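Once you scroll down, you'll see the structures, which are given as structure tokens.
Each reported figure results from applying straightforward, stated rules to the coordinates on display, with no laboratory input. Keep in mind the model is a prediction, meaning the values are calculated, not measured. Cβ atoms are built from the backbone, for glycine too; each structure is taken alone.
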Structure P
Amino acid sequence: MQTRVERANGAQSRRRILEAATEIAGQLGYSATSISEVSKRSGLPNSSIYWHFKDKDALFAAVIEDSYQKWSAYFSEKSEGLITSPGSSVIQLHESLESFPAFLRFGHLVILEQHEVELGARKAFLEIRHRALALMAEKYMAQTNCDGDTAQQLAAISLALVDGAFLSRVAGEQTFNSPGLLGKVFDTYVREIAPGTVQ
């Protein structure tokens, strides 16, 4: 029977592996990251990594999910109890993801990589985006009283704005240094497709 100490040590090892993999993947992407490098960065042997994760793809799928859970908890805490407009919701989304750049950077890299067999990490990130779009659509329906199709359109546009702002920032461009600009752009769009919902 596994002791508490063994379980605690296992959890600590898993956490070290995930943190090392997140750090490396955010810098290098999926293909350029190896189990050997994760072992070196975490200070744990390859055998320990393979004990926790079947293979590299399973490890990076776990990295994606773990990063999402951290971001989701942070975003929920920051936005709890706030009554917001669509534009301010985009600002909150942008600012929360700015605090977790490795998650978004690695997710974008995984989406763009082409493999004969789809990566589990890519599927995990796309599923997370699907969940995020559904949650944002619900939020926009509540804020604007628009129909479901319109809310889904708003969710897709808001996520595209945040994606673009992130890439612009990584590229060193100054376009989106002010998150308020994203909110204004989005509110202008909301007025066009859902008139009377944004003052």
Structure Q
Amino acid sequence: MKKIVLLSLFIVAGFWQHDQNRVIDHEPGVLVRSKPVQRNLVSAAPIVYKGYEILPQADFTVEARVLSREKYYFDESAELSPLDLALGWGPMSDSAVIDKLDIEQSVRFYTWRMERSPISLAEVIRHSSNMHMIPANEQVAEQLAAVRTGNLVTIQGKLVNIRSAKGFSWNSSMSRTDTGAGACEVIYVTGVQKL
């Protein structure tokens, strides 16, 4: 009996892992033509969330192709943001471009390597970004958990800065053209739709 239970658990874990790593393929061609929409806020009331103070900086909507996804469990910000999505739009939603890139995520960064990419490095930077997802509620957390690499999604929310009484701080990028540390968007996500 013990062997059957262990085998069943192993099979369930295998199916779960397969589903988590499933990639949605697309034919070549630009799939998302719109750019992210950002409306900066002059002043917005802070949001208290899990003991953190979230300071909204801008209303933000992005329609994009998911280039990669990475779950986080143990870093300092995992309680707030258990998932990062590397997102692409314009030429970075085109399989003819993406298939020539080696895309990875780790330690809250999104990296790519390319040989003979059909677009320039500047175009990759301008049309993709790593974004830290903070689900506003359990429903949004479930929507984000269902997103897979290759999905086309619309994500709505706010770009935010975060503070805590323990000295933790995290600031969102306010630009789509920056790179390196601090270049990721920190999004308080209020809605997710698969397209």
- Message: Tell me which structure, out of P, Q, gives 61, 38, 31 once Cα extents along the principal axes in Å is calculated.
- Response: P
- Item | Answer label among P, Q for the case where helix-only ellipticity at 222 nm (-39500 (n - 2.57) for each DSSP H run of 4 or more, over all residues; to 500), calculated from the coordinates, equals -25500 | P
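Which of the displayed structures (P, Q) returns the greatest value of FRET efficiency 1/(1 + (r/R0)^6) of positions 69 and 173 (r between Cβ atoms, R0 = 25 Å, to 0.05) on calculation?
Values: P: 0.25; Q: 0.85.
Of structures P, Q, the maximum of FRET efficiency 1/(1 + (r/R0)^6) of positions 69 and 173 (r between Cβ atoms, R0 = 25 Å, to 0.05) occurs in Q.
If we compute distance in nm of label points 7 Å out along Cα→Cβ at positions 53 and 93 for structures P, Q, which one ends up with the highest value? Show your work: numbers first, answer last.
On the way: P: 2.8; Q: 3.8.
Top value of distance in nm of label points 7 Å out along Cα→Cβ at positions 53 and 93, among P, Q, belongs to structure Q.
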